[in-house]
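See the structures that follow.
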Structure 1
Amino acid sequence: MHEEQEYLRLASVDNFRDVAGPGYPTTDGGRLRTGVFYRSNDLRLTEDDHGALSGLGLTAILDLRSRLEIDLHPDPHVPGAQPLHFDAIGIPMETVAMLQTREAADELMRVVYRGFVTEEKCRVAFGAALQQLAEGGPQLFHCSAGKDRTGWLAALVLHIAGVDDAVIRADYLLTNDRSAASRARVEAQIAEHAGDHMVPVFEPTLVADLSFLGAASAAVDEHFGDRASYLREGLGLDDEVLGAIRALLRD
């Protein structure tokens with residue numbers, strides 16, 4: 001992805017980006033339409049960035065965070081954008097606080113990603129979010145870091161639109177480049193409060209890792225057979241919803 005091809009960058013929300021990238025290719029030779037869906041970390045916006053976001057003409061902002069996360073950092077009002085809440089299960093902070101090894105953090109993240117597939121609360125949230133996206137754009141969805149819940153939802157949207165898995169994986173990993181500055185701030189806080197030696201322990205909870213995405217995909221195969229069945233049986237999506245998302249994103 002080349003920066004000059006990107007639709008919009010926001011200085012204060014480093015993991016904000018167009019779900020379609022610069023217009024990702026599809027497996028049948030097409031390209032995705034930009035300016036339809038956006039993804040982000042939480043919206044702690046400067047005044048300039050708030051103006052830029054308001055200028056996109058968003059019709060809805062889909063918040064995948066818990067009520068506690070929302071209460072700590074509520075989204076700002078964006079004119080014309082309906083605030084919607086789809087509570088998917090994120091990283092349990094009480095468990096993170098007790099982590100002592102990097103291996104335990106790795107396994108925690110795999111548990112979180114498997115939960116995207118196996119936990120009913122997550123299936124309800126992701127299914128409802130996709131039904132909302134099918135209503136039409138421009139819409140934005142986000143969680144706190146914009147990498148796990150948002151990353152899984154973006155991967156599903158790209159799959160529905162017909163994007164190859166290699167592109168989906170590359171887009172998922174783009175979070176690590178985009179959020180380097182905000183991740184560095186969190187790592188500095190960890191070092192200050194818990195000691196430098198704890199930074200590598202907590203690191204798996206701060207990054208996008210293909211093994212985490214793979215844990216969710218393996219859970220899809222184990223419990224539903226394939227993504228098509230997961231989308232229909234697990235998330236309750238019919239051909240009309242799937243077709244609408246595909247049509248919105250395809251040129």
Structure 2
Amino acid sequence: MRIIGRLDIKNENLIKSINLEGLRVIGDPNKFAKKYYTDGADELIFMDLVASLYNRNSLHDIIKNVSKDVFIPITVGGAIRSIDDALKIFDSGADKIAINTAAVKYPNLINLLAKRFGSQAIVISIEAKKKINSWEVYIESGREQTNVSVQNWVKEATDRGCGEILITSIDQEGTGRGFDTELLTTVTKNTSVPVIASGGFGDLKDVKAGFVESKVDAIAVADAIHHNKISLRQIRKKALSLGLNVREFNQ
């Protein structure tokens with residue numbers, strides 16, 4: 001089980017949002033990434049939240065700088081629409097790519113990327129919004145509806161060869177009110193690949209909600225650690241106290 005630092009980026013800045021809206025600058029992503037590495041993060045996720053608007057991912061230089069000092073897996077997402085786009089991200093120092101909009105619009109892209117780079121390097125990022133008794137997939141950083149159900153999309157993405165699912169609750173994202181455990185459970189029940197929970201972490205009780213109640217394989221934390229509300233060390237300590245299989249970290 002992994003504890004992941006998530007960094008959402010706009011241009012050259014680490015930002016915070018609520019429900020994927022109202023982006024506010026927090027600071028230098030390089031500084032935060034190095035801190036999370038030192039504090040014991042198992043992995044880092046970088047998401048370019050405005051990449052789709054400009055049809056390009058602007059994280060190449062940031063990832064090149066971060067990968068000089070950070071020696072844990074790095075996942076990068078945002079406007080990856082082709083094998084060439086993926087190659088540029090991998091050449092920057094990323095270990096995995098996360099795709100959302102392009103995968104929904106052109107599902108065969110998952111097959112192509114998995115065949116070219118291996119399933120272990122392909123993460124399907126899903127932005128989900130509650131619709132009465134189900135959840136709908138959104139694209140373009142949560143701005144556009146798709147009329148695709150999360151349950152069906154998880155199954156299809158898995159069948160097409162993705163190696164991991166990153167599921168973000170738009171309703172909970174940035175609020176600190178906790179994970180949408182119903183959503184997470186729906187995802188874990190419909191895929192055989194590892195699932196990363198994102199959106200809503202705000203309290204140590206969310207460690208149990210994610211790992212134990214929802215049975216995810218990893219939790220991604222953003223706002224809570226950006227503002228020092230909770231440290232990665234505290235999260236790891238809580239996980240160990242629950243008897244969870246997480247890496248001990250004593251640096």
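The numbers here are math on the coordinates, done by the rules we state, and not lab data. Here the structure is a predicted model, which is why all the values come from computation and not from measurement. Cβ atoms are built from the backbone, for glycine too; each structure is taken alone.
Some notes on this structure:
- At a computed -9000 (helix-only ellipticity at 222 nm (-39500 (n - 2.57) for each DSSP H run of 4 or more, over all residues; to 500)), which of 1, 2: 2
- For distance in nm of label points 7 Å out along Cα→Cβ at positions 187 and 243 computed as 4.8, the structure of 1, 2 it came from: 1
- Among 1, 2, which structure scores highest (criterion: mean count of other Cβ atoms within 10 Å over residues 67-74): 2
- Origin of the derived value 26 (relative contact order in percent (Cα under 8 Å, 6 or more apart); candidates 1, 2): 1
- Structure responsible for 87, with volume of the Cα convex hull per residue in Å³, for residues 139-218 alone calculated and labels 1, 2 on offer: 2
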